[in-house]
Structure I
Amino acid sequence: MKFIQTLAAAGTAGFLALLLALALPAAAQAQGAYPSKPIRLIVGFPPGQATDIIARLLAQKFSESLGQSVLVDNKPGKGGSLGAELAAKSAADGYTLLVSATAPMATNPNLYPNVGYDPVADFAPVSLMTWLPFVLVVHPSLPVKTLPELIQYVKARPGALSYASSGNGTTAHLTMELMKSQAGLSILHVPYKGSVAALGDIMAGQLQMGWDTAVFALPHVRAGRLRAIASSSPQRSPLMPDIPAAAETLPGFSSGAWLGLLAPAGVPREIVGRLNADLHKHFKTQEIVDKLAGMGGEVMLSTPEEFHEHIKRELAKWGRAVKESGARID
């Protein structure tokens, strides 16, 4: 009764202020309780691929540190863009996250007429996670051992040589188009359905060269079935220090597949910060570093702001490559 009399005496303004004061502790408690239920981690690629494997490593570690189940939800389709679209349209509450590769965030928006999302406006980047460099390989019969020698050899035979890629519009395809553009080369593109088929025909001598991820290419290099000419990292990769970076010959050249964690746009900054801190903690451990190295990957971490700028740069870079290559997927 006394409480009611106090409210009446306070008037409307006082009543609202009192309600707000009562609500604030509850809201703060709810915010501080994140996460209070399982988290869905969308992956736009099938199980067993590099993005899926690395996402499952993250899910396991997040489950331990966040105290909630983190469930990987594979949504393959449209080169990874189906999963990205689903994540972009999910509730911005921190309970749906996306592990994305280069394609959904940078190349697909330049290739598809409509991916169904804006990679810059529709996401709250959390952190970059991993860098998977590419390796330029040639058939051992090709009389070149360095990138300058290859460039000279190709220029003397414009249009006479062919390269294989893991598919039209893939990062492997566009990496070669970047190199062709920067070095002024004419090489015929032959797309395949995946790395195994592409590298298989290079090893068989059906085509002369191609870019592919280190995890697929290096075992064949070590077995003598292919010769490594260059890596796509901005500088020599610690995973393959004996292979020169293409940037040593072509200044500024950089390519490869990166992975990062994103949330739908509008997720509270406190949640983004919590996820960023936990991800960095896990990916700095020797356990994760070693597991990524076994897949041909390197740890690549960032702040949310750095990741945001990275996406914008990658969109512009791959947009130029797509335009110059004429690649298009309907």
Structure II
Amino acid sequence: MKIFLGFVVMFFVLSCSSEQKSTETQTVDNLVQYAQHFSLKKDDGVTVLTIYSPETHHVEQTWVVPEVPYTKVGCFSSTHIGMLEKLGMVDRVGAITNALYVHNPTIQEKVKRKQVMELGEETQIPVENLIKTGCQAVFYSGFGKEFPHAKTLEKLGVSCIVNYDWRENHPLGKAEWILVFGYLMGKPAEAHAIFQEIVREYKAEVERAKSISVSKKVISGNMWGDAWNAPAGESYNAVLLKDAGFDYIYSNTKGTGSVSYTLEKITADCEGVDIWLNTGVPTKKLIVTNHPKMAFLPPYQNNGIFDYSRAGNRFWEMSAIEPQHVLSDYINIRAGKNLNSLYFYHRVE
């Protein structure tokens, strides 16, 4: 697919109303298939990227895709780095928040050489240091209403682009945010090709799951403080569990985020559960050290616990752009096959 890149002019619209969203005219069909929080359309001869608020679904930012792509950017979430790695563009990263949460060895080496700057927490980015990096744009996760000092940075020529991949409720919707990076950084055709291959592999895994007759009941999550946080029934992780063929005990709950329950409720609901996923810790000893009562959960007793913690930062960096591999791990765990060669996961022992 040939993609026409628009004018070099780039503009920014923040907190637009729903009326503004409805007045878009003379556009071709949205080039986005699965993601709900951004669109890409040709409008009067230019390619327009529109990012929508997950809360209101109103337009939050609108950008005309530039003819001259960004050559240096700040990436303030590990998933952004994973997407640039897929595009072969990690060399364009000039700033991150904290190397402690980065897996990519190229970026780690550049941090050591002072070629990539660590800026600290997203909400407290020092403007002066960011300007020194020469970054033309920053991609941030939108945890707050607006990126700190956004207006100042924009006046200084730094575009502040919100990324809501983490708010998508379908795994392929999360992965499709690679198109945002592809268009703004001059590799739209490559981004489309990569994403279509992800879709093909993901759908192939869904079909493989259907061919497996093994039935397994599953729970996901762990205790954080006094509450167990599990994926809500309409979340992207619940979609993964469904596509893998699991019987997820909270699949009928509402919401695209998490549901929180007491350990007492979890214990009662876990009767007959075979598999426990995403404990967030690498060993059974650590599980019971934190919460001794978890030793009574059936998956703990039956050695049915699996987690991504040994993959660590690699999981957080790459799982959003490689949902087909997460799905493949889930299917193999359900089938009880290839458990010593899972892509992200391992058995917790």
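Bear in mind these aren't lab numbers, they're just calculated from the coordinates by the rules spelled out. From a predicted model like this one, the values you see are computed outputs, not experimental measurements. Cβ atoms are built from the backbone, for glycine too; each structure is taken alone.
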Notebook entry, point to check: Where does the value 5.4 come from, among I, II, when distance in nm of label points 7 Å out along Cα→Cβ at positions 151 and 207 is the thing being computed?
Noted result: II
Check: In terms of mean count of other Cβ atoms within 10 Å over residues 135-142, which of structures I, II is highest?
Finding: II
Checklist line | Structure from which -14000 was derived, helix-only ellipticity at 222 nm (-39500 (n - 2.57) for each DSSP H run of 4 or more, over all residues; to 500), options I, II | finding: I
Note to self: Matching task: 3.3 is the computed value of mean projected area of the Cα convex hull in nm², for residues 167-214 alone. Pick the structure from I, II.
What the structure shows: I
Note to self: Quick check: 15 is what I get for relative contact order in percent (Cα under 8 Å, 6 or more apart), calculated from one of I, II. Which structure matches?
What the structure shows: II
Checklist line | Test item: log10 I(q)/I(0) by the Debye sum over Cα atoms at q = 0.08, 0.09, 0.14 Å⁻¹, for residues 71-254 alone calculated as -0.29, -0.37, -0.81, pick one of I, II | finding: I
